[in-house]
Structure P
Amino acid sequence: MMSKKLFVQRVGLISLTNFLISLSGIILLPILTKKLPIEEYGIWVQVGVTISLLPVILNLGLPYAMVRFLAVKKDKKEVQEGFYSIVIIVFLMSTMGMFLLLLLSKPLAVNFLGDRVDLVNILSLMIPITSINAVCLNFFRTFQHIKRYTLFTFIQTYIMLVLVAYTLLSGYGIFEAVLCRFLSQIIIFLLMISLIISNIGVKIPNFSHIREYLDFGIPTIPSNLSYWIVESSDRYVIGYLLGLSFVGYYSPGYGLGSLIRMFVAPLGFLLPPVLSKLYDENKIPEVKAYLEYSLKYFLMFAIPSAFGISLLSKSLLTSLSTSEIAFHGYLVTSFVALSMILYGVRSIITHVIILVKKTKITGSIWLMAGIMNLGLNLIFVPYFGIVGAAFTTFMSYAFTLVLTIHYSFKYLKFNIDFHFILKSIFASIIMSLVIIKYNPIGALNIQITIGICAIVYFVILLLLRGIKKEEIKFFRQLLRI
């Protein structure tokens, strides 16, 4: 079983990777916003939103089933059977999705992509490769090949960054940029599948366990689809009601607030296989310990980040994009940052529901949240614009958190350290006074202020005894990965 020390090391590695991925978005943002007209930048955002939607449906929840059922498998033949049966089913479903998108290319282009049918055609071709890539990445997650997972995630992100940046800086436009996105997916697929084949070989599966996988995975589709509605459908609503320019105004502020999600991402990767094994071995106290420790880790970084990002939003957006985008979108960041804290807490607590295999509960929660989110967006966006969409996001995540706590704690209740939360909020308020006093403008001044604020926050937290000595020792181990 993975020791707590090793767990913390792996959290650190995944956190570093997610930081670098988030950094790539910051690097690419000024290139996109300054080299593309605001409408075309809005199209770029819609492309990303669309390509994140279809695999959610077409994968049938099978990547999650692979993590749940194959993590304990040691026999090579069983691993081959599970992996290749999932790959084939996902490929068939995603190919059907590709043809469906091609048939609907004209209306989709007219309503959501600025009448660019050529971009819809590229999107169609991306569906199978993107879906299979999700399965391949989850293979490394399932068997806790953490370094390989982080390496491929990093390579995929930065190949796209380099290709897109070079293309736009060379004077090309949105079509070539989207084509580069497709090319980066092909490259990472070839790298991952080559390594997987070298490890487990090739086998034609007999689909002996596919029913079990589907029984687990399919109920997660409403949950994942509804999560997508909460997370991304606002871009479609904004684009349809207000136009692609407002999608361009909205997305950078949303992306800035979403940076907080990088603190929970490593836990979402590492916790499922670890908790599944502990729970199956009836080590309930250890399950609770991992959940408690993970929640504290997340909030330790998420709370001050929400304060800082909210106060620095306008300055950051001005430096990273354009003054026009900053003027329209800076208020979005605060609502989204708070929403991401709620999202992170829910993501940790919901592991209880997954452990007891009650995924239908999660699906029902997200289904209700998705309906609520879509309805509120249709009401608020016409009157309050993109800030209304951001507020709707906050309301939806608050709704999912309340229901997740209610149902999860029926099966397994663990301690939430409210004293630590209050100490973190207090330290964050003191830290925020530094930002208010200096009101930094310009990239260098912002970086210096962030560094000072981080020191102030952790010094105050230590003085308040918010972090225990043994926890400090654990985090020191991050330097020894």
Structure Q
Amino acid sequence: MARHGTFRIRLPLIALLAITAFFGGCAPDLDAIRKDPSFTSTDTGGTWLARRVEALGIPHDGRGGFYLLDDGAEALAIRLGLAERAQRTIDAQYYLLHDDAAGHLFTESLLEAADRGVRVRLLIDDMDTAQYDAMMVALDRHPNFEIRLFNPFSRALKLVSSAFDFRRVNRRMHNKSMTFDNVVTIVGGRNIGDEYFAAREDSNYDDLDVLGAGPVARDVSENFDEFWNSRFAVPVAAIVRDKDKQLSYDEARRILKKLAEEARKGPYGTALQGRFAHRFERRDFRLTWAPYKVVSDPPEKAGGQTDDGRSILADVLAPYIRQARKELIVVSAYFVPRRRGVQYLTALADRGLRVVVLTNSLESTDVAPVHAHYSHARRALLEGGVELWELRPDKDRPDRSLLKLGQSQSSLHAKAFVIDRRYMFIGSFNWDPRSVRMNGEMGILIDSPAMAEPAVRHFEAGLADGAYRLKLDENGQVT
């Protein structure tokens, strides 16, 4: 009986070890995948975009030129217009790329640039790419269009195999940037999809990007190179090998062109036309020139190679917040401060600072568990003097502008903060544990009262109608 019992215990153990070995072996060996390094091109001085930035008055003293993109439709139109004007390079790095109208227009703009001889590098986090594996592999065959997946999942039984490589695949590249000819860049909170660019009729995100020109674009390009050449950025063809997912290059082009044309002919596509010329090419278009700092976590954090949960980005930004004298305004789609975060913010309020936080309400959030974690901190924050505002989900606002807040079935997705109406950070960083400890994040810290002051005024003007302020009732309950 004892021998029989031992056998019954060992058999499941042996089976478990065999399963672990099998699915562990399904995980891609990142170091064994061959790829050629490539770097940003510095030979872009004579391009149309370089001449345009020069005409906009670049001061040649190290400052960058900036323009806020809070309107969703304009944010996509500017991207498409810049892609059309690019002559040498386009580098795009995103967490999500959706298979929808905005995604089709975006991808077609890259393909058309590649057709003109522009070198296109597209780096996508592999969190949600399997649905268009075949399209990516086909487009990657273009001699000027290279696609890499960051921190890829195995395509062999993806869900099961990821459980045996959880430590790595749970870390994601949350960065969002797009740089053209190494002279103009767009950084912010938007992924590529309809809801980020006000293209959906049912619901959209309130979001924020910043266009940067001059040396800031070179700094973003250098950061892109770090991720592109890291061991975690893998050529798509090395990951997607399933013959059932093969699509010919010509067929992929035909499908993409058809989808993009359908998007152009729709009401949203029609509204996009002329938006780029209306802004970036107009004589009265102006950039705000200001000192800045491009801040980013290293690729190793997003790839799961750091053990201490340390955020380089948070470490760089923290001193600016600690030195605040009057005011801190935080806009964070996912706001989960935890105990230390609550203590940090209430300590600022205790010093006499006005501390304002705008985040999603339960009705507006797209991730209910995040709101559940945040809700536990609300009372302590309010007792500590922090102003808490939550987005109204149902405010009808045709212009779809974050700085004025609220639209039909809107959800907050922006990530920004302003210190003393001088320093303004715009990027991918949420005030939550995942951004601090796990995901790779990036953004730009801009030292410009000329940008920050009007942005805060517009923001505050929209709070009353676009959000509601939380308070404590006589019983200490949040209302």
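Here helix-only ellipticity at 222 nm (-39500 (n - 2.57) for each DSSP H run of 4 or more, over all residues; to 500) was calculated and came to -11500; which of the structures P, Q was it taken from? Each step should come with its number before you reach the end.
Values: P: -29500; Q: -11500.
Value -11500 for helix-only ellipticity at 222 nm (-39500 (n - 2.57) for each DSSP H run of 4 or more, over all residues; to 500) corresponds to Q out of P, Q.
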| remark: Comparing distance in nm of label points 7 Å out along Cα→Cβ at positions 228 and 436 across structures P, Q, the largest value goes to P
| Origin of the value -0.20, -0.50, -1.25, -1.43, where log10 I(q)/I(0) by the Debye sum over Cα atoms at q = 0.05, 0.08, 0.13, 0.14 Å⁻¹ was derived from one of P, Q | Q
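The numbers here are math on the coordinates, done by the rules we state, and not lab data. Every value quoted in this text rests on a predicted model; they were computed, and no experiment measured them. Cβ atoms are built from the backbone, for glycine too; each structure is taken alone.
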